[in-house]
Structure P
Amino acid sequence: MPQTNDPFDQIVDAPFDDALSQRYLVYALSTITARSLPDVRDGLKPVHRRLLWGMRLLKLDPAAGYKKCARVVGDVMGKYHPHGDQSIYDAMVRLAQPFSLRYPLVDGQGNFGNVDGDNAAAMRYTEARLTAAAYELMAGLDEGTVDFKPTYNGEEEEPEVFPGLFPNLLANGASGIAVGMATSIPPHNVAEVIDAATHLIDNPKAEHSALMDFVAGPDLPTGGRIVDSREAIAHAYATGRGSFRVRAQWEVEKGAQGSWTAVVTEIPFQVPKSKLIEQIAALIADKKLPILADIRDESDEAIRIVLEPRSRTVDPELLMDSLFRLTELETRIPLNLNVLDAARTPRVMSLKEVLTEWVAHQLIVLVRRSEHRVAKIIDRVELLDGYLIAYLNLDRVIQIIREEDEPKAVMMAEFGLTDRQAEAILNMRLRSLRKLEEMQIRKERDGLEKERAELEKLIESPARQRSRLKKDLATLRDRYGPETELGARRTLILEAGPARDIPLEAMIEREPITVIMSRRGWIRAMKGHVDLANPETLKFKEGDGPAFTVHAQTTDKLLVAAANGRFYTLAADKLPGGRGFGEPIRLMVDIEGEGDIVALLPASRAAKLLLASSDGRGFVTSAAGAVAETRKGKQVVNVRAGAHLALVRPIEEGDDYVAAVGDNRKMVVFPLAELPEMHRGQGVQIQRYRDGGLSDARTFRFAEGMSWEMGGDSGRMRTETDLSAWRAARGAAGRMPPVGFPRDNKF
C-alpha cells in the first residue's frame, strides 16, 4: 500500500498551555541569549558584533576610506544577521554617536543624528568606517584566539566573541530588554576600568571597596554631574543593581548692574536637548515657575542653554533646584549589570565579578594567541630546515628537478625531507635562490626558536601570563589615559543632597485675589482685593447670591468645610477667573450628597482652627492638618446623628478664651486650653442646652474683652471688657448675654 504524506498524520494531541509554554520558552531563551543581553567578555550584542565583523571584512579600518552604510547593512543582513535593515542601521547609528557611546566604535560621515533627538539620515546618504577602539576590540581575530561558528545559513563563519583588550562592556555600557529580564549599564572611563582590572590581577581576592578606589562611577559621554554619595555608588556596584542621580552642569554668568543668567553647558545622559528645552518653556508658559523669565538655546557643537531669571534678586541655587525637581535637568540612570557569562548564562554580576570574568577571558585569549603563534613558528622552522638543506645541496637539488620525473619523492628519499619541505622547495621561484643564504636562514631560525621558548614559558606559567596582561593593559591605558582628549573624565562625581523643597511662592506667581462662592456653589477668583462691604454689586445667576467672599493670595490653599464634617482643598491659582459666574465647586472636588458648604477660608489665615458642630461639641485642629490631598477630601469632624458641622473659626495668635452662644440665647465663656487639639473626632461638649443647639462660637483675648455691632444702620460698636460674669467651666449652660448683644445670636 503506497505511503501518504498527509500532514494531518503528524498532528500530536497536547494540552494547549504546555505547547504554548514550550514554544514561548524557546523564544524567550533566544531573545535572552542571542539578541538583548551583552556578553561579559566583549560587551556586545550579536547585532553589534556582526556589524563590526562585517565592516572588518570590508576592510573599513580607521586608515581606509569610508563606505556607504547601505553597503555595510546589506552585507551584514545578507550574510550574518537575518533581520530588518532598519534595525541593523539603527544599531550602527548608535555605535557612531559620540553622545550615545563614550568611545564610538564606528566613525560616521554624514548625518548620524544629534543630541536634540533628531534621527540620522537614510543609510544611502551616510558613510562609515571603524574607529581605533573597534579595531582594538577585534585585535587577534586572525590569531586563533576565539572560536568561530557558522552563520545562520552555513555559508560563512563569524566569531562567537571578540578577543580584543578594549574593555567595551564597561567602557561603552549597554541597554536591552529581553523576556523577563533587562540590562542597563552606563559608560565608564577606560583608564579607571584598566586600573581596577590591573589591581584585580595582582589581588584576585581584593575587596569590592578596593576596586571603588579606581572606578569612581559612570563616565557619561555628555558629561554632567553624578550627585549620589560614595556609599550609594559603591552599593550599586557591589550588588550589580542600583541607579545614579545625574544633574546638568551649569554655571552663573554675571551681567551688567548685578544681573545674571544660569548657563547649562552639559545635560544628563540620553536626554534629548530639544525635549528638555520644551519642558522648561512649558513651565514658563504655564507660569509654574515664575522666578524663571526666559530660556534660550545658544548651542552649536557645544551645549549652551541660557536661563534668564525673573529678577536679579532670585537665588541661582533655588532656581536650579526648582528645575532639577521639575525637569530632566536631573535624571536617574539605572545600573543593572545583567550580562551573559562565558557559558552564555544570564546573571546579574557585581563590578568585581564583571572584571574577574573579563580578566579570565583575556588570559584565555593570551594563551590561545601564544599557542597559535607557537604552531606558526613550528611550521616556519620546518620550512627553514628544508630551505637550509636545499641551500647546502643546491646543485644536486637543481639536478634532481631537471632530470627526475618525480623530483619530490627523490628529494624526500635522498635528503630525508618531509612532504611540506619538499613541496616548499619545489614551489620556490628562481628569484628566491639568491636569498637562500645560510646565515640568513640560521638567523631567522634562531630568532624563531628563541621566541618559541619564551612563548612556551608564557603558556606554562600563570604568573608570566598575568605580567604580560598587565603590560598589555598599561600600553592600552597610555592611549586612553586621563591626559588624552578621549580619555579625560567627563562626568564629575560631586555628592549633593536632593533638590530642596521648593516654596510654593516660587512655583506660583503671588498675586492678591478675592474668592467668591455663591449659595449654589459656583466659585470664582477676581484679581485684587475687592471691597467686600458691598458683595451685592457682584454678578450672580438669577436666584443665586453671595455665600462666601474671601481675600486670599494665588499661593494659598483654600479649605472648604462641608456640613458633614469633611474638608476639601482648592488651589487658589487653579480657580476660574472672575469675568463670568465661575464654575461649580463640585467639578473640582467630590462633595458627598447635599454637602452644604459651611466655611471657605485660606489654610494660611491661622495656624489653628476652632471646629464646632450644631449639637455643641467641638475641638481645636491645625489648619495644615485639615488640608486634603485628594478630590475626595478628608473627614475631620465626626458629626453625630441629627447634627452637622456648624462653624469653622480661625484662632488668632494670642487668643486664650472661647465664647459660645446657643439658640436659646445663653452665652458661656471658658479658657481655650479646656478644648482638646485633635486631628479628627467628635470633640467635647462646649455648651449644654435643654432646647436647640449651638448658634455661634469664637475665640478672643479675655483681657481685651469682646466687641460686636450694635445693629441697625448706625454702624456703632459695643465693647464688653469685663466678661467674668459669663466665665464658667466648659460645658456649662451659660447665662443671657450682655445688653446690646445682636438679636441673631451671632458674634
Structure Q
Amino acid sequence: MKRIFQSIAVLALLLSISTTAFSQSTGLELYAKMGQRNFVNFEGSSGVNWLPGNQGYMETERDDDGNVTFYKVNPKNQKRSALFNKKTVNALIEQYNSLTEKDVEHLPFARFEYVMDNNGIFFTQDKTDFVFNLKTRELRKLYKPEVEKAPYTDELMRGMSRSQLWNGTYSHDYTKFAYVKGYDIYVVDTATKEEKRLTYGSEEQMNGRPSWVYPEEFGQREAYWFSPDNSKIAYMQYNEKDVHQFPIVHELEFEAGLELMRYPKAGETNPTVKLFIVDIESGDIEEVPTNSDPDTYIVRPIWRQDGSELTFRRLNRQQNHLEFLAYNLGSQSVRTIFEEKEDAYINMHDNFIQLDDNQTFIWTSEVSGYNHIYHYDFNGKLINQITKGDFPVGSIVNVDQKNKKVYFSAYQNMGLDLYFYVVDMDGTDMKKLSKGEGRHNVSMNPSADYYICSHSSFDQPYEANMYTSNGKMVRNMMKADVSNVLAENLSKPEFFTFKAADGVTELPGLIYKPVDFNPNKEYPVVLPLYGGPESQDVSNTYKNSDGYQRLAQLGFIVVRANYRGSGNRGKEFATLHYENLGTLEIDDYAEAIKHVTKRPYADASRVGVYGHSYGGYATAMLMLRYPNLFHVGISGAPVTDWRSYDTIYTERYMNTPQKNKKGYDVGSAMTYADQLKGKLLLVHGSIDNNVHPANTTMLVDALIKAGKKFDLMMYPNNRHGIRGAHGAHYNKMRLNYLIEHLNPEIENKGEVEVELGWSN
C-alpha cells in the first residue's frame, strides 16, 4: 500500500514575505510564513556524489557558456584535481564530433553515470545515448528504439517514469537493449539496429511486463534481467487469466475510457508467475521449475556473479514460509539454499549481497525476532550471525570486504532513534559510530574510508558532518539556519509516553502547541495519522518547524502517536495486530487522545483526525468506533473493508477472508456505519487503481442506509495520490474543514480563505 502523506506543510501560499528573520507574528501570519521554503535555510549540503573506489567525491563547475568541468575531491583536505585526464577528454570530444557531425570543444554532457564495473561512463545528449570505455577510450553511439508506453500504465508502479517497463534495459556491455512491446520482450543490437522478438505472450500471459500487485506490494519493479555474460535474459511471466478485471472509468475523456485492471482481491485468485531464461542468439527458452501456482509467489530473481545459477525466492500464500532457491543452468535443476519460517509473515527485503569470493553472501532476516545480518555460503551453510541483540537492523550501509567489516544502521529507544554502527564480519567488536540521540542517516564511499552522517533530533536541528570510517570527524558539511524559528519562539513539541489500550505497553507521542499557547485556554485537538503495519508516526527528528508545528499555529493542539504494530521495535511488536487490522492501532490512537484530553487546555469536545490511504482507513475507523471521542474526520482514499484490497498486502497482515472471517468483519468500516455522530469528509480520486473508489462507495452506501449525514469529495482523473491543482484543492479543503468544524481561535479568521488562496 502506498504511504501517501499529503502534509499541510506542502500548501502553496503565494504570499510576499521577507526571507530574513521574522518578527513575532499572529497565528495566521506565522502559519503563512512557515509555508515559505526559506523559513529554515541550510548552509552547505548534506550530499556528495561519491566516486568509485577510493577516488573521493565529484564536484562540477559550469562556465558562462554552460560547459561543465568535472573534478574529483579528496575528502580529507578538499583538494581538487581533474576527474578525466587530457587524453581521455580529447579522445571523447574527437569521437563525439565524428559520430554526431558536430564541432564541440568541451565535454558534451553535464551529467553521466559509471557503468561496466566502473570501466565506462554512460551519458545522454540530444536524446541520444552514448557509452565511453575509460580503458580503451572508445566512444559508442547507442541505438535505442522508442519504448511504447501502453495506455493506462501510469502508476502501474511507483516512479513509473523511471521504470524498466517505460525505459527498457541495456545489457551490461551496452551492446544490446531489451524492452517490452505489448506483452513481449524484444532485444535490439545497439550498433546494427537489428531487432529480435524473444517471447510470444498475450494480455492474459505477459512476458517481462509486471502485473500491478507485484511491484506495488513486493517492490518487484523489474521483470527481466540480462545474464552477467549478456548472452541470456531471465524473465518473469505473469499469467492473469483468472484474475478479476476491475473496471476504472476515465470520465474526463470526451468518450469515457474504460480501464480494465487485473486486481486480485484478498482471498481471490492471484496471478501465476513463472520464471524463464531465453538465449538471445538462438531464441531457445528454458523454464525454471518453480512449481508456480496462484498460491505461490516468485520474487527477486538475481543472477549469481559468475552466471552459473539464477537465484530466486519462493513464498507461500500466507507469506510465512520462504525458500531461497537457485536454478543451475548446467544441470537445469533447482536446489534449496535455505528456508525460513515465521509464525506471522516474512518481510521481503533486498539485503542479498554477493561477496567477491563468489562463494558467500550477506543476508538479513527477522527469524531471531529482530532484523539481523547473517553470513552464508551458497550451499546454505550459516557461516555466522554478524549482528545480535534486542534491536532491529535498519539497513546495510556498506560491506568492507578488504577489512572484513560491515557498516549498518539500527533502531533503538522504541524505534525512535536510528544509529550507525560497524561490526567485524565474524560478529565481534561492534561499535556505535554515530554521536548523539536522534536519527542518523549515512552515505558512505564505496571503499568505506569516509561517510557523511545527516543527523537531527527533537533537540538538535539538521546537520551533516563528514567522518573517517572510525568515526573521527573530518568537517561539517551542512547546518540548518533556524534563526526564523528562534525569532518566532517556536519550540520543540512536548514528548510524552502513554499506555496502550492493553494498559501495559509503553508508547511515545508528541504534542504541538501554538507559539502563543495559554494554559488557561481550551484548544481543539487534531490527530494527523497513518497507522499502517510497521509504519511509524513519531520519530526522534527535529520538529520545531515541520508541517504539524505549522498547523498548530492556527490554534490547534496537534497530537502525533505511535501504536502497537508500529515499526522498528522488533517482529513480535510489529505483529501484535496480526489478523486484526483496525483494532489495536485504532484503540491506541484513541488512548493517546484520551491521555491528552485529560489536560485542561485540550478541549475533549473538539477533536479532529485526518489521514490518507491507511490513514484514511484509520480516520474512518476512529470516527465510527469512537464517535464520542472524535468529532471531525477527513478520510482520504480509505480501505473500508480489507476484502476489497489486494491479496499480497492484505493477506500478509490478515490471512485470507476464508481463514479469518471474524478479523475481516471486525476490521470493516461498514460494521460500524450506524455509529457515526461527528462530521466526516470522505475523499477519493476517481481513477484510484490502488485503493479503488469502490471502497468509499461502499461506506457511502452503508452511511446512507444508516441515515447518517456526511460529506464527500471526488477528484476527477486522480489516482491514489491526488496531485496538481486537485492536490492543492484537497489540502485547502481539509484545512478549511478542520477550521470550520473545530473552530480554533484565529485572529482575523475571516482572512483564512484569502490566505489559503481560494478564488471566488
Structure R
Amino acid sequence: MRKFKPSPLALCIQTVFAAGSFFAAQSVYAEETSEQEVVGIEVIEVTARKRVENIKDVPISVSALTPKKLEVLGSSGMDVRALSAKVPSLLIESSFGRTFPRFYIRGLGNTDFDLLASQPVSLIYDDVVLENALTKGMPMFDIERVEVLRGPQGTLFGRNTPAGIVKVQSKKPTQDFDATVSGSYGSFNSTDFRVAVGGGLTDTLSARVSLLQQDREDWIDNEAPGFEQKDQLGGYSETAGRVQLLWEPNDDFSALFNYHFRDAEADARIFRANIIKPGTNDLVDNFDRETIYHDAAVRNNQTIDMQGTSLKLEYNLGDYTLTSISGYESAEMFSVGDIDGGYGCGITQIPGCDPSDMGPGFIPFPSESGAKMPDHKQLTQEIRLSSNELGKFDYQVGFFYFDEDLTINNLSFDTLANGVPNGVAIQEMETTAWAVFASLDYDISDSVSINGGLRYSDDERKWRGELIGSTFSDESNVDDSQVSGDLSVNYKWTEQTNLYARLARGYRAPSVQGRNTLFGVPSSTADSETVNSIEMGFKSTTADNMGRLDGSVFYYQVNDQQLTAVGGSGNLTSLINADKAVGYGFELDGEYFITADLVVAGSVSYNNTEIQERGLGVQPCGGGCTVTDTIDSRGFALIDGNSLPQSPEWISNLSARWSQELGDGEIYVYTDWSYRSEVNFFLYESTEFTGDALLEGGFRVGYEWSGDDSEYEVALFGRNITDEEKLTGAIDFNNLTGFVNEPRFFGVEFKANFY
C-alpha cells in the first residue's frame, strides 16, 4: 500500500483539531464526574466585532489580556514590547527603543524604521486608530483589556489591517468610586508610579483620571577613548496621563470624552558595533551589556510629545444604537543616534578618519543620524448604526473618515566634527481616506450562525520631499480603492465547544517612502497589498468551568506584498512589491485550573511564511556578513523562498500561578516564560543577521490582603530572570552592528485599591 507523507499544513490542521476534540471530550467527562466546585476561569468579554460579546462566540482568532496579566508584564517599566510573544503569533520589536514599536502578526509586519512607514497591523486605542508608528508607542496604564485579533480585519477596521489588530481599552468612568495607587522600585534605580481615581461627580456625570510616571537612571558606561563617561546611557523619564468624562443624562444617551498625553525623554536605540562574531550569529566573547564605545553618545537623545482627544457619543434608539467616534491625535518627536555603534572610522579617503583610532573593530565610516517630526495631526471620524438583538438577523452599517498631515525632517551629522549637521531632508505627506462598511449576522438555527461583511475604501497619499541646501526635490502621489470583507460561520457543537470557519480579505493602502531624499535619491512607492485568508478553529471550555482552550489553523496569500529593503551596501530604503507571499500555521491558547489554588496558562503558535517571486533581489549587507542567498549578476541577493523578516516559526508562552490563604490575606507565586524561535532581520538571509531563539522568564511573589473598602498588595518581581543576551536587530550597511534584548530586572511593588 502506498504511503503519503502529510504536508506541514495538514499536520497543522491535525494538531489543532486533535487538541480540540480531546478538550471537548474532557469537557463531557468533567460534566459527568465533577462534584467539586472550584473558582474556575473568568468569562472574557471582547469587542472584536464592535459589540460586547463572549470571546467564545466570536468566530475570529482572538486573545485577550486582562489587567492582572498586564500589570505583571509591565512591572519592570517595559513599554508595549512587553506584549511580544505573550499571545500566539504576536511579535513586537523596535530599533527606536521605547518608541516606534513594530508589530507582527502571523509573520506579517514591516521592518521599515522611517516615520512614514505603514504597518499591516493596526493599533486601536480607546476606539481610535493610531496610524503612525510613533503614536503606537503610547504607554498602557489603567487598562481594562487588550485584545489581539489575528487575520485580516477588513470589514470593521479597514485599511492597514491585513495581518490583524491590537485593540487597547482603558478603564472607563463609572458612578462607583474607586482609586488605585501603586509604586515600584527596581534595578538601575528604576521607579514606576501609577495613580487612577474615578467616580461620580453628579448623578449623571462620572470622571476618571489616570497618571503614569516612569524613570530610570543611566546605567551604561561609555569607554570610547576620549569620550569616557560613567553611566551615560540607558535611562529614561516618561509621564503620561488620561482624563475621561462620561455623561449619561438618561438610559438612551451617553457621551464619553477622553483626553490623553505622553511626554517622554529617553535614549535612542543603543547600537553596538561589531558585537557579532563573523561567520556566526553569536555575540562576541567580551560582550558587556553595560559598556558601549560611542563617539556620539553625548548627543544620543530622544524626546516625544503626544496628545489627543476623542469623543464617543451613543444614542439608544430602541431597536438600534447610533454611535459616533471623533478622534484627534498629534505628535512631535526628535531622535538622534550613533548608528555605527562605535568611534572613529577607517576609510582614509574620508577627511578626519584615522584607522589607528577607531573601534571596537573596524568602523568603515561614521554614521550619526536622526529624525524630527515637528508637525503631526490626525483626524478620524466614525459613524455607525447597529441593530440591538432584533432576533435572528442583526447588522451594522457605518462610515469612516481619516485625515493625517505630517512633516518629517531626516537629519545627518558629522560625528568627526563634534556632530555638526551636514544633511537635512524634509518630507511632507497628507493622507486622506474614507470608507463605508456593512456587517450582517444571521442565526440559521440555535446552533449555527453566519456573519459576513463588506467595506469599500478609498485612499490617497500626497508626498513631497526636498534636500535642504540643494536643488533636489521630489513628489509622489499614490491612490487606490479596495473592497475588503469577511464571511464566517459559527457552529455550536456542544454547550462548551464552538467551531468556526472564516474567509477574509484585507489590504494595506499604497505607500510612499521618501527617506532617500537625504541622499538626493528619488522616493519609492508600493502598490496596495491584498491578503486572502482562510481560517478554521474551535473555542472550548470545560463543563465545570475549570479550563479553556482555543485553537485555529490558517492559510493566507498576500498579493503584491509590500516589502521594505533597508540598509544594504547602498544604505538606501526602498519599497518593492513582491508578486506574492504565503503563510500558514496553527495557534493554541488555553488556561486550566489544576486546583482552586493552582492555575496554568499557555499558548503556542506555528507560522511558516515564504516570499514567492522568481528573480526578486535586494542589496545585501555592506558590513562583511555571510550571505547565504544566491547573488545575481547585479550583486543582489535573491530572496525568493525566504521567510518574511522578523517572522519566527514558533512563539509560545507558559505561565502558572499558585495561591494560598495566609493570615488575613493570600500569598501567591507566579511565573511566566515566553519563547520565540530564530528570525531573519532582513529580507535576505545571512549567518550573522539571524536572531537566535530567545527564551525569557519572569516571576512575581506577593501577598494580598483586604481592609475596610480597600485591598493591598506587596510583591517582589523579576523579568528576564536568566539574563538572556540575544540579538533582536541589526544594522547591515556599515559593520556587524546590532542591538540586544532588555536586561535582567528585579524590583518590589506596593499597590492599594480603595472603593
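We did not get these values from a lab; they are worked out from the coordinates using the rules stated. Quick caveat, the model's predicted, so the values are computed rather than measured. Cβ atoms are built from the backbone, for glycine too; each structure is taken alone.
Given a value of 17.9 for mean count of other Cβ atoms within 10 Å over residues 62-69, point me to the structure among P, Q, R it was derived from. Let's see the in-between values first.
Values: P: 14.6; Q: 10.5; R: 17.9.
Working through the options, I get structure R.
Assuming 12.6 is mean count of other Cβ atoms within 10 Å over residues 310-317 as calculated from a single structure, say which of P, Q, R it is.
Computed on structure P.
Here FRET efficiency 1/(1 + (r/R0)^6) of positions 422 and 622 (r between Cβ atoms, R0 = 41 Å, to 0.05) was calculated and came to 0.45; which of the structures P, Q, R was it taken from?
On the way: P: 0.00; Q: 0.45; R: 1.00.
Value 0.45 for FRET efficiency 1/(1 + (r/R0)^6) of positions 422 and 622 (r between Cβ atoms, R0 = 41 Å, to 0.05) corresponds to Q out of P, Q, R.
If semi-axes √(5λ) of the Cα gyration tensor in Å computes to 87, 28, 25, which of P, Q, R did it come from? Please report the intermediate quantities before stating the final value.
Numbers: P: 87, 28, 25; Q: 44, 34, 28; R: 41, 30, 28.
Derived from P, not from the others.
Which one of P, Q, R has helix-only ellipticity at 222 nm (-39500 (n - 2.57) for each DSSP H run of 4 or more, over all residues; to 500), as calculated from the coordinates, equal to -9500?
That value comes from structure P.
Quick check for you: by Rg/Rh (Cα atoms, Kirkwood Rh), for residues 198-445 alone, which of P, Q, R is greatest?
If we compare Rg/Rh (Cα atoms, Kirkwood Rh), for residues 198-445 alone over P, Q, R, the biggest value is for P.
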